[in-house]
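So, here's a batch of structures to check.
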Structure 1
């Protein structure tokens, strides 16, 4: 059996607060290969903190029995070791390009900065142009010379994806990459991500609130609540979820063909915070 691309066992993240210790991620365990893995849940469920721990970017205290990327231990790396992994072998696309692109630098300069360690001079620009073409930008020369404020939200997000993929990472983390986009542009960005994952043999962790989206786009889904994994299942079997939290989230979704006077409200059980979620794919 091939080695998993990422292995996480009993990951815990704690923050020191004025009122004591806040335990925001509790005993999270999962592994993934070169696939599209979704992590879903409400705001504050621990999704972003989990992936930031994988990148060594969370300010909280991180402990785990195992945190390995392609067989390499990520626990206790120093800054020099992180530089060899972060942005090169593991890359992350943030939610809104307005806050991720440097407004004082042209797009081309930011792309060149992303590949400065592996390319020089003309070859670096050629590599940048190739990536703009790869993310389906029609006029790469114009975008290369543009300032961030001259791009639409969808175009900026494509540039961010190009910037993260320019070093050919093995794992791409996308944290709500389509939430700020309209429906048409969202579908275009998802098609680009799907094509890049398949053609480049990458792994993708896709963080989202949108159950319908991840159910049709991803291969597997991890459902988080209060810092814990409630359920892990095949995306094809999302509607057959067994945990009451996942069932509750699905029940809250509106259906165009079935109008109702009021949407269902999610009823949370306090016991969910004290238990390890049930996992597995329904047969």
Structure 2
């Protein structure tokens, strides 16, 4: 099976007319007919049912039509990307962001980097922290901002960027927002919102249980935006990394006796064989003025 055969079939599926399909394919009608027959032989079944002037797709033809359209669409996209790189000298890089991280301060850095690199096009995608190393190593993504820099794989390189504390998040109208630090015992009567994707989750629960302050969560969610909207609306409190807030109306305050933080780093494949754009990303990240640790 080759792409020409697939294109011929799709033109025939669209027109249900061998003469018109041959014209669209820029081949003779006998050549198109033979190509369709070879395709049917390879697939082991009829794609087109022909009864005199009546031409229609068989069940196999209808089933495979969508798959063939996807193949052609992917091939066209690949050609567009190749043309983009070879003719316009543009480079596309895929950057992962751990799904428990907010856009600050990574986004201001990327904004600066991309404005200085007009030949680079970035695709940003959410990544589960536990999958970051595997995805970078496999090439599924070129680099990843994520919340761990303790690597066992020598093929990977992590550049530490900044550290951020875990803090108590409450609505701005909540009484906690007026405090410099929230006493641990003050949490006993609060409605708690459980962020089930949070990598601090087990440590926080264990600490709160040791202090006998953890009430049954009023909400559990893996949607960071929903959790933060609930906090801003005064529905409950939660614990958030200090740079992760994306919803207005939330105030972050330290909790007395609770000291948890995470180090955010840029993960790439180690060495100089990586794409020049990733090498530049790495160098810029190392030189960037990231927030100073307050821990």
Structure 3
């Protein structure tokens, strides 16, 4: 059995930690954000702040392969997603009307997923993880510990040092801190080669609004999840507990379309696309 530290308590870090723990390892998760797990998924949407998670309240969707991984490795997480109101969604339901043959085929199940808004998914994953292993929230790691090298010239990492000065030893350190990770700087500080990183501006801006059905049922999609138009694209995604999101993507260089950040302009554009217009008032 190995002692493993996972740095980062988002969906990826917690899921990895749970799978490692179920293989018999001793796993602890360090999460920099200090807010405790909310009392409900709705409280997670309204009040939970995970500053380390990019796009925490933006449009979100779990692709079918993620759902299949939950089935095979974390079935209790999938059940938790159901409990918080996440929906089962079949991508084949968005086939265009021109495809008239809807006869089921073998393997169609690979297009089915379970999905919801990001805070609901984070809440469901964390609620399972915190019952299975230690999740230390509010712990900031500031550097790596080292021991005797097994290979000359290559530092051997033996643990981490926290902002409070605590030194925690481990056989393996897993970086799940996302794109804001300080790991390259920490490696450089102990004499290791800094990893090669590549980054570039995506060149897109997106404006998202969320809606909730009075009936509690997400209305069926009348178009593909993502539809491209001449100078913008519209993304419509199902959410949890009767919610869904509509996102308009534009080029970051399109000054005129930047007015879509104002609700009245956003509403006018989406209303001009009948297959994407939400069933007002929702």
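Values quoted throughout were computed directly from the atomic coordinates according to the rules given, and no laboratory measurement underlies them. Since we're looking at a predicted model, the values are computed, not measured. Cβ atoms are built from the backbone, for glycine too; each structure is taken alone.
Between structures 1, 2, 3, the greatest calculated value of FRET efficiency 1/(1 + (r/R0)^6) of positions 13 and 157 (r between Cβ atoms, R0 = 30 Å, to 0.05) is seen in 3. Here helix-only ellipticity at 222 nm (-39500 (n - 2.57) for each DSSP H run of 4 or more, over all residues; to 500) was derived from just one of the structures 1, 2, 3, and that gives -12500; the source is 2. Each of 1, 2, 3 could give FRET efficiency 1/(1 + (r/R0)^6) of positions 53 and 261 (r between Cβ atoms, R0 = 41 Å, to 0.05), but the derived value 0.45 comes from 1. Between structures 1, 2, 3, the calculation of volume of the Cα convex hull per residue in Å³ yields its largest number for 2.
Among the shown structures 1, 2, 3, from which was the value 1.4 of distance in nm of label points 7 Å out along Cα→Cβ at positions 45 and 229 calculated? For distance in nm of label points 7 Å out along Cα→Cβ at positions 45 and 229, the value 1.4 is produced by structure 1.
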